[in-house]
Structure I
Amino acid sequence: MLWSPRYPWGEEAFEKSRKENKPIFLSVGYSTCHWCHVMERESFENEDIAKILSEHFVSIKVDREERPDVDKVYMTFIQASQGGGGWPMSVFLTPELEPFLGGTYFPPEDHFNRPGFPTILRSIAKQWEKDEQGIRQKSAKVMAALQQMVEVASDEGEGPPGLNCVQKAYQALKAREDKQYGGFGSAPKFPQPVILGFLLKFYARYIGSEMGQSALDMVLVCLRAMNNGGIHDHIGQGFHRYSTDELWHVPHFEKMLYDQAQLACVYLDAYQITHEEIFASVARDILLYVSRDLTDEEGGFYAAEDADSFPLASSEQKKEGAFCVWTEGEISSLLSSPLPSSSLTVADLFCHHYGVKSGGNVPSHKDPHGELSGQNVLIVRGSVEETANHFQLSVPVTVELLSKARDQLAQARRDRPKPLRDNKLVTSWNGLAISAFARGYQVLDEQDYLERALKALILYETSSTFRCLVGSVEVPTERALVC
C-alpha cells in the first residue's frame, strides 16, 4: 500500500490542506535517487506509516528535475536549518506552504538516539494539534529569515568577484584538501567538477607561482584518485554519483549526466595542461559512456541511470550496485585463461590489479543494508607497471590482458538486468553535455564528438517536442525537453 493519496504540487493539494487544516508533508526526489527508493520501500509502502500520513497530513510528491523552482526554495530551508541537504528531501509545511521542519532520509524505525519516520510524524501531528499558532509563527519567521538571506546574497553577488575573493576561495579549499586520498573534506566525497575547474583556472591565473602550482596539484591528485577508485566504473565507463568513503572506493552507484559532462571537461583541461595521456583516456571513457548509454535516438542526452537493479532476472528486490559489482568466483569463471608461461590465470592478474578479494572488498560499515556483502567494487590498486612486475610480464602484454579482461566482463554484464534509466531530456544538462562533446572535439580532434554535439544542438533548436514544465505554458508531447 502506497502512502495515499499523494498529490502533485498544485492547488488541489493546497486547498485540501487549507480546508482540512492539516500540515503538508512534502517529499522531493527524482527517479534514479537510491535513498528515495529506500524511503519509498521502507516507509511509503508501509501500511501503518501510510495511515499516519493520510490521517494527519496532506502528502505531496515532487520530482526535483520537473520542478527545480520548488526544490530550490525548500532546499534553501533545509541547508540553512540542517547545515546541508540532499535527496530525498522531506519537508513539513503549513497550509500557507511555509516550512517549519525538514530533513532528508528518515528511517522507518527509531535507531539509537535517532527517531524513525513514524515517531517524527506522530510528534509533528501532536505539536500541530497542541500549538498550531506557535508553529505558524515559527514558520513565518523562518520564511522572513530566508528572504533576508536571499536579499543579502543578491546584494553581495553584484559584479564579478575580486582577486581577494578568489584567493580566499583558494585558501579555503587548500585548508580542506585531503592530501592523502585527494579531494576535499571527509566522506561522503563528491567529484565537485566546478571546484576542480575553478582551481585549474586559478592555476592559469597564477601560473609559475607556488599558489598556482598548489592549485594544479590539488586537482591532479583528485583526478587520479577518482580515476583509480570505485567511483569510476572500470567496466562500463563513466563516474558514479559520489564515494561513501574518503578513499573513493565504495560509490553510490547512480550516474548523472551533469557529472559526466562536467568531469569530461575537467579531465580534458588537465590533459591540455599536463599532456598526460591518462587524462585524455578518462575523458574518452566518459564520452563513450554518454554516447552509448545516455543518448536519445534523436541526439539528446538522458538525465541519469539508477543505482539500483535486480541482481538476477528472477530477483524480487533490487539492490544498490548489483549491475556493477562482482564476486571473485564470477571473475575466476570468466577469466580462466592461463597467463603466458605461468600456472596462474588472467583472473589472478585481474583480481590483483583491481583489488578483488574472495570475501568481497566492501567494508561492512559502508554497507548498512548488506547489499554488497561478498561483492567487489573494482579499484585500481597500483600502476600497470607494478602489476606487470608482480606477474613477471611485460607492460604491453599486461595492458592487453587487462583490456581484454575488461571487455569480457563488460560482455557478461550486458546479460544482467539493467538499472532504470531516467529518459528525461533536461535542457541545462544537455547544454553541459553538448559543451563536453564540443570540447572533446576541440581537444582530441574526434569528429564523432562534433557530430554528436551538433545533433543535440539541432534537436534543441528545431524540436517540436519542446515542453516547459515550469510556468504557465505547456505543450503535451510524448517526449519532453525539461527546462
Structure II
Amino acid sequence: MIGPCGMIVLTWLWLAGVWLSGWASISLLARFGTRQSLSTKERGKLAGDLATAFLTGVLVCVLPLYVILAVVGRLSAVAFVTVLCVQLGLACLGARSLLRELRHHAGRLQDWWGLVGWALVVGLLASAAALWGYDAQAIYGLKAKILADGLSIYGPDFMDPYRVHYWNNYPLLVPLLEAQVFFWRNQWALLTGEELWNDLGMPVLLWGFIIALVLQVAAATERRWVGCGPWMGLLFAITPMLWRWTEGAGLSGSVDVVFAGFVLSAVLELCQLAERTQLQWGPLIRGALFLTGACLTKQEGVIATGAILGAFVATTVWKLWRGRDSLASLAVRRVILSGARCLLLVGLLVLPTFVFLRVVHGCMPAPPYSRPYLETLNLDWLSRISDRPLTVGAFAVNEFFNNRWGLLWLLGSLSLFLPRRHPIDAATVFCRAFLVLVLAAYLAIFVVTPYPLHFHLHTAFARLMFHIFPVFVVVAIEQIASLPWKRPALPAEPIAG
C-alpha cells in the first residue's frame, strides 16, 4: 500500500514543482518590464497568473528534453536528473514569490473557495484513476514509457508503423511530460519493490491543465465582469466534458484538454495585440510561446496557428471598416501596419516550431491506415459528398446540446444575438474571428474526410469541439457581461453621482 500511495504523492509533488517553477519563470520575466499594481480591474490577475505559471512550467520542463531528443534521439537518466534539478531550483524561488503574492491577495480570496473545493474533489478522483482511455494508452502513454526507458525515437518503436502503438509521428509534448513522471515513479518502485510502469494517479497531470483552463476562464470573466469570475469559472468547471473519463474528456488521458489550455492562453494573450496599436512584447512572447505549446501537443496546432493569423487579418479589416468615415490616411496606415506587424511577428515566432517538428518527425512513416486530406480536394471526390454538409450540421447541432457540455453551448449561442450595452472591441472581434475560423476548418474537415463519416464524427467531433470550447465560453461571458441591464455597483467600484 505504501508503494502505490507513494507514487501518487510523488506525482503530486512533481506537479507542484512544475507549477512553482513556472511561477518563478514568469516572475523573473516580469522583472524586465514594469510590474503593475493591483486595482479593481485586476482582481482576476492572480488566477490568470497561476494558469500562466502552470503552462509555462510545463514548457520549462519539456522543451529542453524535446531538444535533447531531437539531437541525440533518446533520453538518458542524466537528462531527467538535470531537468529535475533546474526545476527544483526554480521551484524554490517560485514558492517564496507565490507566498508573497498570496499574502498580498489574501483579502480577495474568500469568493474562490467554491472553486477550491471543486478542485480538491477532482484532484481526489484523478488520484484514484489510471490512464484507461485507448488514446491515453496506445498513443501517449506507450510513447511516454518508451522515452522513459531510454529507447530511441529513430528505432523500430517509432520508425515501424506496424508495431503496437499508432500515430507514431504525433508531437511529443505530453509523452515527454508523462515520461518524466514515469521515470521517477519507477525509481520509487525499485526502492519499494512495487510494479514498474504503474499508471495509477497519472491523471493528476491532466488535473493541472483542467485547473489552468478554469482559472483562465475565471480571470477573463473577472476582467470583464468584476465579482463574477469565481462563479462563472465554477459554472464552466462543472461542465461534464471537463472532468469525465470518457474518451477525449479531461481525465481520460487524451491530450485535448492540454491543447485547449494552450490555445485559450494563446488567444487571450494575442487578442491584447489586436486591441492596441502599440506593440506589446509581453503578450506577444507569451502568446507565441503558448501557441508553440499547442503545436507541440497536437497536429491541430497548424489549424490554430492559421486561425490566429486569420483573426489578425479579420480584426484589421474590422478596424478599417469601423473607422471608414473618420480615419485619416495616416491613421489608416497605422492600423494596417499594426496588423501586418502582429501577423509577421507571430508567424516568425511560431515558424521555428514547425521546422523543428518537421526535422524531428518528418522521417517517421505515417501509419498504414492514415489517409491524406489533400487527396480529397478533387472534383471527383467532392462530387460524391454533396450531402455531407447537412449530415455534419445535423450531427453538430445534436452534439452541442447533449449532456457532454451542459447548457453552455446553448446559452452561449443564444447570448450572441442579444443587444449590447457598449460597442464590441477589437479583442472580442479577434476572439470571435478565431472561433469562427477554427469551427469552419473543423466542420470542413468532416465534410471532406476520407474516413467513414459517421465513425469519424462519433470518435473525433466532441474532442475537436473541446479545443475551442473554452474560447467560446469566454466570448459568451463577454457578451453576457455587456448586456444592457442595470447592475448594482460593487463596493470596490466607484459609484457615480
Structure III
Amino acid sequence: MYPFYKLIKPVLFALTILLSTANMFAQSCTPQGDEHTSGTNNVWIGYVYQGKNFNNYKGYVNYGTITNPSIDEGFGGNQATYITNGCSIYTDTFSVRFKLTKTFADSNYSFTVGADDGFRLSLDGGATWLINRWNDQGYTTEQRSVALTAGTYNLVLEFYENFGANRVTFDVVGICTGSGNTATYGASNNWIGYLYQGNNFEQYRGFINKGNGANMNFDENFGTTNGAFATSNCSITTENFSARFRSRTTLTGSYQFTVGGDDGYRLSLDGGATWIINEWQAQSYKVTSRTISNLNGTYDMVLEYYENGGDNRLSFAATQLTLLPVTITDWSARVINTNQVALNWKTADAVNFDHFVVQKSTDAQNFRDIAQVTAKTGNQVQSYTYTDQNVQGGKTWYRLAMVDKDGSKRYSTIVVVSIQQADAIRIYPTIVESKQVFIESNKRMGRVMIELVDMNGRIAQSEQRTLSAGRQTLGLNAAAAQKAGAYMIRMTGDDGVVTKQSIIIR
C-alpha cells in the first residue's frame, strides 16, 4: 500500500502556498477613508466593517445622488465578496455606518428605514436614535414622522448583518404641511377649523371655514368615509384624523349648545381650558346638548373632534333662549313598542300661552312638525301627553315649540329615544353544524360587541367589530365549536341596543 504520509504531503504543501498567497494579499490591502467624515449633497459615506459591531474597518462606499439620498443596498448577495474603497468584506457578520450632513427646511418629514438584520437612525450624530431596531430580524421597515426646524443635521444610519440575507434601505420625504397660525380664531359667528392627520392633532394639514356672520351652526361629514378631503393647503385622509375649530363670538343671555359627532367631540367657551360638552371617545354618531345661562361677553369657543375609523360627521348648533311663554317641567320621551313613543310633559306659569307644536328629527338638526296640542286653561300645573305612532328604527329627537297668543315661538330642550329597527339584524342558522354563523343587517350598525354565551351565563367567545350593511361571517373558535349544546349570541351596539339569538351547536 502507498504510504499515507506521501499522499497527504502534496495537499499540505498546496494549502500552505494558498494561505501564504492570501496572507500576502491581505497585507497589501489598505482601508481608505477616515471613518469620521460625513457625506454632503445627499451622498452618504458608508464606512464598512467586518464584524457586526464595527470591529475591523475595511473601507468606505458612497450612496445617494445629488438629488436623492435614498439607499437600497444588497451588498452583492448573501455570503459574497463585497468590494469597498479599500478592502473587500465577506457579507456575513459585517456592519456599516453611513454618515450624511444634510440641510432641511422648516417642515414635517417622514423617515423610513429597513434592514435585514439590525438598523438605527440618528439625526444628531448618533447621540440619540429616532429609529432603533438593533436586533436580528428578517427584512423589516420602520417609519417615523418628525417636525424639523430649518437647519443642518448630522444623519447617522447604522446597520449590521449577522447571517444569511442582507439588505438596508433609507428614504425621507417631506410631508405636506398647512400654513398659518393655528391659534387664530374666527370672528362674529365664523369658525376656522384646523385639520390634522392623526386622531390627536399630530400633523397639521390646513384649515376650512364654517358659519357666517348671521349663523354659526354647521353640519360637516368631511366628504366621504376614508377618502380625500381638501383644506386650504393639503388634503387629509378621512380616516384617523382630527379637527380643532375656533370662533371668538359675543354671546348675551342663555344659549342651548348642541354638538354631535362620530367619533369624539368636545366644546369649550374658554379657549379649551374647560369643556361644557365632553364626549371624547370612539362612538357612532350621537348628540349632546347643554344650556348655559347668563352669558355676557365675548367667548373663545373651541370645538374639537376626532375620527377613529368608519363614518365621520361633526355637527354644531347654538340656539339663543329667551323668556318662555310657559314653564315646562318633567319633559320626557318613552318607547312604548317598536314604532311608538310616548311624550309627556307638565307646565306651570302659563301667561298668554296658546299651544304646543310637537316636532321630531332623525338627525338632531332638522325638525319637522308632527302634531299641535292646544294649551289647557288655568295657571295651575297641567299635564300633557302625545304618542308618536310612526317611529322608524334608530334614534329620534323631539322638542316642543311653545307658541304664545301673539304668535311668538320658543323651544324646549331636546329629548332623544332609540328604537332597534325591526328585523334590522338577522342571525342564522339557529342550528349550527359548520362552525360559523351569519349576521345580516340591512343598515350599517357601527361598532358592536358580539358574545357567545352558554346557558349558565358564561361567555364562551367575544369579539368587537364594525358591522356594515349586508352579511358578515362569525367564525366560532375551536373551544366553543367543540362543545355542543344551546347557546345565545348577544350583540350590543354603542347605543346600548342589544340583539339576541338562541342557537344550538352540534
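18 is what came out when relative contact order in percent (Cα under 8 Å, 6 or more apart) was calculated for one structure; which of I, II, III is it? Derived from the structure labelled II. Structures I, II, III were shown, and mean count of other Cβ atoms within 10 Å over residues 47-54 at 16.1 was computed from I.
When you work out Cα Rg over 2.2 N^0.38 Å for each of the structures I, II, III, which one comes out largest? Don't skip to the answer; put the middle values down first.
Details: I: 1.07; II: 0.98; III: 1.50.
Of structures I, II, III, the maximum of Cα Rg over 2.2 N^0.38 Å occurs in III.
Looking across I, II, III, the calculation of helix-only ellipticity at 222 nm (-39500 (n - 2.57) for each DSSP H run of 4 or more, over all residues; to 500) that yields -22500 traces back to II.
Taken together, the values in this text are just the output of simple stated rules run on the coordinates, not laboratory data. Please read these numbers as outputs of a predicted model, since none were measured by experiment. Cβ atoms are built from the backbone, for glycine too; each structure is taken alone.
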